[in-house]
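Each structure below is given as structure tokens.
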Structure P
Amino acid sequence: MSTDLKQSPKSNAPQEPPSYVVRYGTMRHLGEFSSKRQHTIRRGDDVVIRSNRGVEWGTVLCDASKNSAEWLGKNVVTGRILRLPTDEDRRSLEEVSEREKTFFADGQNMINDDKLQMQLVDVEQVFGGERIVFYYLAEKRVDFRELVKTMAREFNTRIEMRQIGVRDEARLLADYGDCGKPVCCNTHLREMPPVSMKMAKMQKATLDPNKISGRCGRLKCCLRYEFDTYEAHRKELPKVGATVVTREGQGRVIAQELLVRKLLISLEDGRRVMMDQSDIVTVVSRGNQSRNSTPPPEPGQNPE
């Protein structure tokens, strides 16, 4: 039989339109957007999309997969890619940016006139003009109903007020961190993870608030990145205070070097030796260090 007569059952099946993960909006929202037209879309391309907020400007991050919705969450935003931006779209984007400056100044004046206890942080106009979003800080709940009515009359569009926290403020306004790179919250972080002082202590970072605090004034998000590795190594190594038998004799653990999986051992003859985990023959006693306690400083190191 000629191979020309053989057809795969999939060949006649209708193909689903390609979908992409797109980042859009001032708060760097993520969503899954389909493209019905046969555009050649690549990672990093700017696109004009339609989301649940209206027509927006976005950036393609990658092709969507079966796991995209799971990774993005149950409330993943879906929509479609309308087109690749034209020169006119790019001129419109610049005009939107200029209008946002005017909206910010006018909005600040309206807040001052109403004597509301709120700090305006940023203003975002959706690319298609369907709404204007005002981001603000406030210690208490603010009744801004009259303010919204005034803004709606003045700007002739839908007004949305979004209360944010200090970490979100940094996400909107911060540029570079102490490392010299753009701040994580304004680049790759989708959600800002909880960070505790325990993470800084376990990594033997300085406890000077000025050095371990980010642009938001809170503990740096990067303290969270390697914590799971430190925690896993801590559980595998003998605790500080444990009595161990090594290849050089019996001794007591006085410090842990978690990242390199080494131990500082005080031997019975008075020597202090840095040893690899593989040099430990057996653990005689496990010591009394609690699970959440912090390893003591190394000899010569001032306690924080």
Structure Q
Amino acid sequence: MSQERVSIVMATYNRAATLGRAIDSVVRQDHPLWELIVVDDGSTDDTHELLRGYDDPRIIVVVHGHNRGVTAAKNTGLDHVSGEWFTFLDSDDEALPDALSAMLAVAARHPDVDAVTCNCLDSVTHEFTGHGLDNDGYVDARAVARARGEHWGITKAKLLGSLRFDERIPGGEGIVWLKISARATRYYINRGLRIYCREGTDRVSRQPRERRNAMYLLVAQDAEYLSLLKKISPERYAENVFQIVMAAAASGERATAWRFFRRYHGSAARRVFLLSACVVGRPWLKLVFLVRTRLSGR
């Protein structure tokens, strides 16, 4: 059995109803060398009382004095990682009892591997939630970028280093993961080792347009991410550039809009649309959004 320890970061907020299930799935792991870092992001339900009921030195509880958001909670958890490997586990999901040992066994067989990816099982249908990775074996960053759906895995802490999620970008964790994937030696095992629970109603949130604009303007400042994205996933790069031009034009940052317009090599129709946004700016985009809103019946 591997003697390496896995740090599991679990961010939670007002999920006392499911948190115990998630923690218990870690306690039941047949690989005993783990630490569970539970970050309570200012919960106001019974989370505190539930956590007090666990008497296991491997469970570390960190409490935020007020709700700071899931990205901040994850960063706090990363700051406490001390194992050779790390992973995240949502506070309403479950890990299968042999999840850690199965992934560590892969690393033991392939000493060059520093990231192991597996699939997840839908809690309702019991089918794989991840698509695009179908066979055991090494996978590169391009294959990971093409994959869709929910996957899971463990990563060597040395690949993380000082990287942290940008708390100003909701849902922007993929930026860090792309940087990690670009330098990782990754192996995929075609097994579902985590149960992905989707009974809740709080998983999908729609960002207001102004917030989305601010988010893409922040992405525009990350030259390393955009450079890697261009090499690894040209399609996603083109979509990011398109959104950056739109955001810059809508925010009155004309220089940024023109700079990224010159990088866009999508369809002729989309280029004409972006050109109009760059030339006219906010009035054009306000008209577009107004028409779109009326056509959608909202």
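Only the coordinates and a few stated rules stand behind these numbers; no lab work does. Everything numeric in this text was worked out from a predicted model, so none of it was measured. Cβ atoms are built from the backbone, for glycine too; each structure is taken alone.
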query = Looking at structures P, Q, which one was relative contact order in percent (Cα under 8 Å, 6 or more apart) calculated from, given that it came out as 10?
reply = P
query = When semi-axes √(5λ) of the Cα gyration tensor in Å is calculated, the result is 51, 33, 14; to which of the structures P, Q does this value belong?
reply = P
inquiry  = When FRET efficiency 1/(1 + (r/R0)^6) of positions 134 and 246 (r between Cβ atoms, R0 = 35 Å, to 0.05) is compared over structures P, Q, which one is greatest?
reply    = Q
Answer label among P, Q for the case where helix-only ellipticity at 222 nm (-39500 (n - 2.57) for each DSSP H run of 4 or more, over all residues; to 500), calculated from the coordinates, equals -13500 = Q
request  = For FRET efficiency 1/(1 + (r/R0)^6) of positions 30 and 94 (r between Cβ atoms, R0 = 25 Å, to 0.05), the calculated result is 0.95, so let me know which of P, Q that is.
outcome  = Q
